[in-house]
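Structures incoming, each one as structure tokens.
Coordinate-derived values only; no laboratory data. Predicted model only: the values in this text are computed from it and were never measured. Cβ atoms are built from the backbone, for glycine too; each structure is taken alone.
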Structure I
Amino acid sequence: MKNYNRLLLILKYLHDNTDEDHTSSIKDINDFLSNHYLEADRKTVVECINELQEVGYDICCVRSTQNRYYMRTRPFTLAEVKLLVDAIQSSRFVSEEKSREIVEKLSTLVGSYKGDILKRHLYIGSRAKTNNERITEYVEKIQAAITTNKEVIFQYFDYTPDKQKTLRRDGKVYHFSPYDLIWNNDMYYVVGCGRHGTVLKYRIDRMSNLELLDTDRYPMPEGYDISDFFEKEFSMMAGETCTVELLCNNELMGSIIDKFGEDVKTEIVDIDHFKATVDVELSKTFYGWVFASAGSMKIFSPEVAKDGFKETAQKFFEAVGKPL
């Protein structure tokens, strides 16, 4: 048992504390073993390292008067883990607290020195993040339902003009048969069928009280193809950055929060409208987004943004052969 423990401890030490820039001597390793109440002579430590090399661990020896060792390769490179960290940092559907938690775990994949570099460069604070701390729990339950062909139930919420969450349809409980999970436009969706057999999608960060049931899910409709569904459902240029005031109908509060986060500056104007003050790029993409509201959103100020919208709208009407 002691030899087995010694092997594991040496592997842990080399994984956590060494890389190509940080090597360790047999004495360093022995000091670590002593701290865990295990003693070993030089020959025994070298034999343990050789055994680890034989089973596939890429432990490199830097030969000198006092040989030094380090873990050369790992399942993930620093660049690969950095990509995963960046994805978590930029994901709006993962809360700030959960992002830090996941990054902490990811950083252990590259050893303590490089892990510290990843954590030092962690920057989340100014990004729009969900406040739904149960996202990962819900994803796990939905994936379990997909794997075992079971149903889930949940409630779904929207936002009121004063940015309060309100359950849709008076708190109705949705029975849902999930088929696929989709990450698109920085949001996580589940695709599946309701009890009437219609293919639908729901945002996971808007779900509440989701539970996995033991009832079999509704069979996939004939011809269901997630790639086709994705193309049909998710069709979502840069310009001058500008602070814009938008006058919006109340039902657009959810869209404004989706776009700019819950800290967006808003104020209630009257019983039917609120005003949002946002920083945007004055581009075709922005004007197209406003235009898509079909009059439920208006550019209140500044004049340069209003003029830009008029010019874009003029081009649209010219494209369909009608004057503005």
Structure II
Amino acid sequence: MPEQELIVPEIYHKQRLDKVLVALVEEFSRSRLQQLIEEGYVLLNDEETKANAKVLTGDVITLDVPENEAMALLPEAMDLDILYEDHDLIVLNKPKGLVVHPGAGNWEHTLVNGLLAHCTDLSGINGIARPGIVHRIDKDTSGCLVVAKNDIAHQRLSDQLQDHSLKRTYVALVHGVMPHNTGRIEAPIGRDKTDRQKMAVTSANAKAAVTHFTVLERFDKYTLVECRLETGRTHQIRVHFQYIGFPVVGDPKYAPKTTPDTQGQCLHAKAVEFIHPTSGQKMRYEAPLPEPFQKALDTVRQGNTL
């Protein structure tokens, strides 16, 4: 769909952006339009905004829907490192470099394509582009991911994500020697105004974000930390640790340009813990560090610089 520019008529003065879009654009549901707003595909007077923003007469709304929106997803056979599977869910160890679900310009070679080849009973709550996906991790982050195989399991796992009973633990190797043994980073995250591919700590069009951390080991120039997410914003751990001056080693977006070559960022979703949506049993699974991360860690443990 080509980019559209819409001028707010007087009858919609001081109404919510998402409601106005529903009236002006018939092709999409309100929930889909809210998603497009959240992902930055809707601008109000050339600025990213929120679904509940009040519009004024004469305001300019720009709608730029990503291409291939309606493309059917194709199953692709791939080796999946499955840690656990039953009739309700799959827990797997996602490798670094694999995108979790399709998006604009990227409808093939994702984890979802592999899941569709592995099984046909994925939940449909998140629509055709994200079947079964309860939560995400970045393309270049490895580790534990939970996938739902039916809508009831998906909803119950999503509820746990909201009330923090679904717990995600990460480990990261960061630049610098952190002085505190534990800490809590609370800083809102939104899209970077100068680079749409990056996120940043900002007060403009941002969402609350909280990361808890514990220092596991200190080295000459680096620190190994364990992180627990209270919220799940895009690039949250990477952005938060850059913000406090300890960027993740190997991060191509947020670490210094002189960052060492560790074959990607040293950030790994180590463990996931949740209540089984049917049995009520407490479940916990761990994924081992990928080889490049382990190699970098062994190097600094030996007193060497990466």
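Table for the structure above
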read-out: Structure with the greatest value (metric distance in nm of label points 7 Å out along Cα→Cβ at positions 34 and 274, set I, II); value: I
read-out: Top of I, II by distance in nm of label points 7 Å out along Cα→Cβ at positions 50 and 298, largest first; value: I
read-out: Source structure (of I, II) for Rg and Dmax of the Cα atoms in Å, for residues 18-81 alone, computed value 15.4, 54; value: II
read-out: Identity of the structure behind -12500 (criterion: helix-only ellipticity at 222 nm (-39500 (n - 2.57) for each DSSP H run of 4 or more, over all residues; to 500), calculated), options I, II; value: I
read-out: Which of I, II leads on distance in nm of label points 7 Å out along Cα→Cβ at positions 90 and 226, largest value; value: II
read-out: Test item: log10 I(q)/I(0) by the Debye sum over Cα atoms at q = 0.06, 0.08 Å⁻¹ calculated as -0.23, -0.40, pick one of I, II; value: II
